[in-house]
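Given below, in the form of structure tokens, are the structures.
Values in this text are rule-based calculations from the coordinates and carry no lab data. Small disclaimer: the values here were computed from a predicted structure and weren't measured.
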Structure 1
């Protein structure tokens, strides 16, 4: 599978937040994105997913053009900043509600919850979860469909050391499964350990990095 981003540009309120970005990504690899807050990483993920339109350029998946041949990327799992679930339901109930939209089996939901280190039989509601538990269940939501493409924006935020190790293991497993993984992280160790290729973002512009970043 090939995901081609061709000269995409996006301007909001007179400010160019994505500037002539081009890259080509492939299945079975992890691509790391590094940059300060406000550099454009999250906006790039929104654009690539189809959750945000672009002003110029193209985003193509195996030759199919986003916003022309498809509304959003198909077979995609995604976590973005400020993601949330229904506070009054348990983690598993939240994922069951989402899973009904795409036909995810109860077994796949339980497996995803266990993979991120949570108990699918936990009766606590989402609003009673710690920040780390909330982060884990949101990651479970992203992987439960075994997506072809994973966009992970700061997946190890709010996690303790054991949680970070667990999520790094999940990312590695998804790569081995053949998923195309886009990973934005302030944790340089995440990028160093997981990324096959690194991109640096600054003021909406993208350039190739290296393993020393």
Structure 2
């Protein structure tokens, strides 16, 4: 009997969580995702990134890794890697891929993550847009834009931003999410929900503007550093 295949499932125990193995032949890399990590949207994104499904019924992450080590020893675990980027590169990525915002007008710094071949995630940080939050010790994550194929990418960028902001002497990071967004990534990164604010519009009678961002309620998050 194949040691990598389940021999049976006891109906009296909790449902089994399956682990899926995707491989990228060009990069000779593989990714393992659990059922709860693999949404339909993420599976499509993986396909667009060049990953193909190899196995969909591993019983644990360690079993999937062992399988790859035995049968595909020339493949290694995929990991996103930090990559230096310019403000122009960050803006280009954001303008192409962000769901509801264009690139910011300026920044203190920009962070990038690569899959080894191309940029897959960007974070920009700058002075708080609200003058009431701009106390000289607070930095705002103005944009976070990532490829949906990769889990924990947001958390990696938030963690890097926190380290850099702390080393620059800032005391807090803030960021905003739309009211309808769950905020899972910011919570995982340690941000605390401070409340909700009205999004508002930049358009006025004295200065006509076309809003290129959502104008509804937003959630304000803060991370003490």
Structure 3
């Protein structure tokens, strides 16, 4: 069957979230649409794979498919998304977090906002106070705006969705850390692709923890890598 919407979720040690993710996706008002949920098991060392396989067997929806990609080694946040995009068959495709901090309904709202349009990126715009995380995001936005030369707001906010024809613009997706979000937004702005946003609430993670914030070394490495990547993106091919 033809697919209207594809949602890619990179999953690293999300065994407890997978059943909730699938249930939430299947509860979307998709009666008039066909959709696929692509779970990318990104080198997890827990039971993410087996739990996802059970969810797929349990699914009996006629218009919603749940698919699983297993990556033996972790390919990074962007790498997990990139692998999912390779098999996405939807007319509109995108991604979000697998930690349930991004409600599935927001992805569907963005689809309704941009469907039937091609040169457009739909994305979330976080409006809740996120404390220290919000401060780091604001700093990243300001540095990105200065170095890349475009106004960058809520760069890492999810979800994101676009017409599949835009994939041809995204020919150099970075795999490491969260630089994929900076890359996608920069490429869209550079090519004068319209960006539409909806306000979203970034929820508290129920299970697990952030890979890049779980220790000081990872945190500093993440900040430094993102900073250097801005120069690479602007000045090097």
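Numerical summary
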read-out: Highest-scoring label, criterion being relative contact order in percent (Cα under 8 Å, 6 or more apart), among 1, 2, 3; value: 1
read-out: Origin of the value -12500, where helix-only ellipticity at 222 nm (-39500 (n - 2.57) for each DSSP H run of 4 or more, over all residues; to 500) was derived from one of 1, 2, 3; value: 3
read-out: P(r) over Cα pairs in 10 Å bins from 0, in percent derived as 8, 35, 36, 19, 2 - corresponding label from 1, 2, 3; value: 1
